[in-house]
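K.L.:
Structures follow.
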Structure I
Amino acid sequence: MTLENFFKENDSVALGFSGGADSSYLLYAGLHYGARVKAYYVKTAFQPEFELQNVYKLAEQIGAEVTVLEMDILTNEQVALNLPDRCYHCKKAIFGALKKEAAIDGFMVIIDGTNASDDIGDRPGMKALAELSVRSPLRECGITKDEVRRLSKEAGLFTWDKPAYACLATRIPTGRVITGELLARAEKAENALFLLGFTDFRVRVYDEAARLQFPQSQMHEAINKRAEITRAIKPYFKIVLLDLEGR
């Protein structure tokens, strides 16, 4: 099956939109092939502010309709406790809310941006999507991440080379209760690194320390800028550690 065939067979769909490369291309493709596609972005404490700005930017670029749903995900105890199945409960809550809103708007088919490169073997969130009958057109059509980037570049989408960005909850060790304060510290620390010119990194919470993970291509620069990095992160974490294994 091709994406064109998918959107001809499913010409009215609601998209769980993250603002990343996959869902951005899927939104573009659906509109390109003449389907009625409405994007829904569920804003929680797990998404940094820049993701929402990217959502609006992409929607404006391609003339898409986006609905932003606010959700206090940390009121869900099974999510906040941060046990190994956190992602299952989070996806169930987010896509459950999205599905209800989409139904009110007249959409019965829900799609997401999972692609053919994604390893679904050990992803509790995929179980939740299956239970909610969420379809993944990129995966169904065998479109990999590399193909998404190539096609996005050809389409002129600014998201074509956007690094993958896992939600902020992944910065907190499994088993440690997630709080809004802890998420905010991690987000502010990452914003500080963005301002220093770094990309595709992570600030992991390690007790009261920030464990910084950079790709190998930026490790040398990180070591050279260690004083600047320490000053930038210290307002949010008492201790700043560099993970020499990198990302």
Structure II
Amino acid sequence: MADPYTSPRQSLAPGRTAFLFDLDGTLVDSVYQHVLAWREAMAAVGIELAVWTIHRRIGMSGGLMANAILRETGHAVSHDEARRLVKLHGEAYARLSHQVRPLPGARELLAYLTRSGVPWSIATSSHIESARPTLEALNVPAGVPVITRDQVEHAKPDPDLFLAAARSLGVEISDSVVVGDSVWDLLAARRARALGVGLLSGGYGQDELERAGAYRVYQDPADLLRHLDEVGARVID
């Protein structure tokens, strides 16, 4: 059977939309593994936090998240300590990453966009070491641009990741739809001047995502696939 990613059947009409996807909580069901990994990292340096507190920061870059959580606990943060927490989180997440699965409809959505000639890329606040297993689970083709934390100066909520993703596709950011599950994704999309679309699959509520700038909010990638016409992904035969 032909590979759905490499069997184009349609082409995108001129001037249509490109898609820039977040990864964790948007295409793969990995948010709570990240939460538990951060809790383990914090506990290793003597800080106990409820998981809901950590969840509110998922989607930020690791360094920003470490600083934000430690600041809220009244703990003075050194650069070395923040780096150690990021390292501990990466090690803990690696032990949990075998639990991560693609979200419903994620593979089908990406395959449909590819067959339809719609350009897409992935922009994640994760470092490549953390992202690689989930990219493999999604069967992301080798030619699809993947922008990780390693490649930009600032991660979300700064717009750098999405701006770099648009450049990697050779498209204008204003012609792009950013798809993410967190308020940090949508804030970054807003700052980049891209259209933001929210997914509920990362645990944020619809009202939160809309307040952060989401034009539309869908349940998960499968729901977005059913409503692609609402976000400008029109294809022609």
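Rule-based calculations on the coordinates, nothing more; no lab input. Since this is a predicted model, take the numbers as computed values, not measurements. Cβ atoms are built from the backbone, for glycine too; each structure is taken alone.
K.L.:
Please state which of the structures I, II yields 25, 19, 15 when semi-axes √(5λ) of the Cα gyration tensor in Å, for residues 59-170 alone is computed from it.
P.N.:
It traces back to I.
K.L.:
Starting from the value 0.50: which structure in I, II was FRET efficiency 1/(1 + (r/R0)^6) of positions 35 and 75 (r between Cβ atoms, R0 = 35 Å, to 0.05) calculated from?
P.N.:
I
K.L.:
Moving on to the next point. When Kirkwood radius over Cα pairs in Å is computed for each of I, II, which one produces 19.1?
P.N.:
I
K.L.:
If you don't mind, there's one more thing I want to ask. To test your reading of the models, identify which of I, II gives 18 for relative contact order in percent (Cα under 8 Å, 6 or more apart) when calculated.
P.N.:
Value 18 for relative contact order in percent (Cα under 8 Å, 6 or more apart) corresponds to I out of I, II.
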